[in-house]
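The structures come next, written out as C-alpha cells.
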Structure P
C-alpha cells in the first residue's frame, strides 16, 4: 500500500502545475524594423514578382516555339509523303531508283526534322538523282521542293 500512496501524491502534484502564461501578441505585431529594412524587403518582393512574370513570359515563348517547330515538322512530312511513297514503290522494281532513294531519303528526313535546310552534293550525284527522278512519273511539287533542298556545289 505504501507504493499506492506515493503514486497518488505524484498525481496530485501534477494537478497543481500552473497553466502556461498567455502568449503576448503585442510584441509580434510591433514592427520595429528600420526604414532601410522595410525598403529592402519591399524591393525584394517587387523583384521576385518581376522574376515570376519573366518566367511566365519565357515559358509561354518556349511553348509557342515548340508548337511552331512540331507543326513545321508535320507540314514538311505531309508535303514529302506522296513523293517519297511513290519512290518507295518503284524501288522494288528499279535498282537505279533504289540507289537514288538511298541517297535522298536521309536528306529528306533531315529536312523534314529541320536539321538541314539545304544539302550540297557533288555535280555527278546531283545529276544522277535528278536525271533518274525526271524519268519517272511522280509528284511535280515534291520534285521541285527536292531541287530547293539538294543543290549543286557553288564554285
Structure Q
C-alpha cells in the first residue's frame, strides 16, 4: 500500500534544506560528520517511504551505511581495503574501482544505492530524496579526502556511468 503523500512535499522541502545546510557547513569546515548527520533524517525518511522489494533493501542498506559512517567517523575507525587486499583497485562490474579506507568506500556504495533508488522507484518523493543522497555522498567523500575525490571523479566507473 502506498505511503501517504499529504505531508510528503513539506517534509522533503525541510529535508532538502537540512541536507543543504549540512553540505554547506560540512564543506566550509571540512567536516564529513556534519554532512553525514544532517543527511541522516533524509535517509531515514527514504527508508520509510520505499515499498518495492529492491528499493526497500537499498534504502535499509543506506540507513545502515550512514549509521556505520557516523560511527566510523566519530570513533576514527580506519580500515584500508587496499592494503588488506594488496590492490589499489578492484574490478567490479566491468570497471576498475579505487579501493581505500572504508569511510570512503561507504559513501561510494551509498551513491550507487541512491542510483538504484532513483531508477527503480516510481515515487517522485523517493526520487527526490535519492538525488539528495547521491549529491551528499560525493560531498562526504570530498570532505573526507579531496585527493580521493579527484581520483574517484577520474575513475573508469564514473566515466562509464556518465559516458564522459
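Just so it is clear, none of the values below were taken in a lab; they were calculated from the coordinates. What you see is a predicted model; the values in this text were computed from it and never measured.
Descriptive notes on the structure:
- Highest-scoring entry among P, Q, by percent of Cα pairs over 19 Å apart, is P.
- For relative contact order in percent (Cα under 8 Å, 6 or more apart) computed as 25, the structure of P, Q it came from: Q
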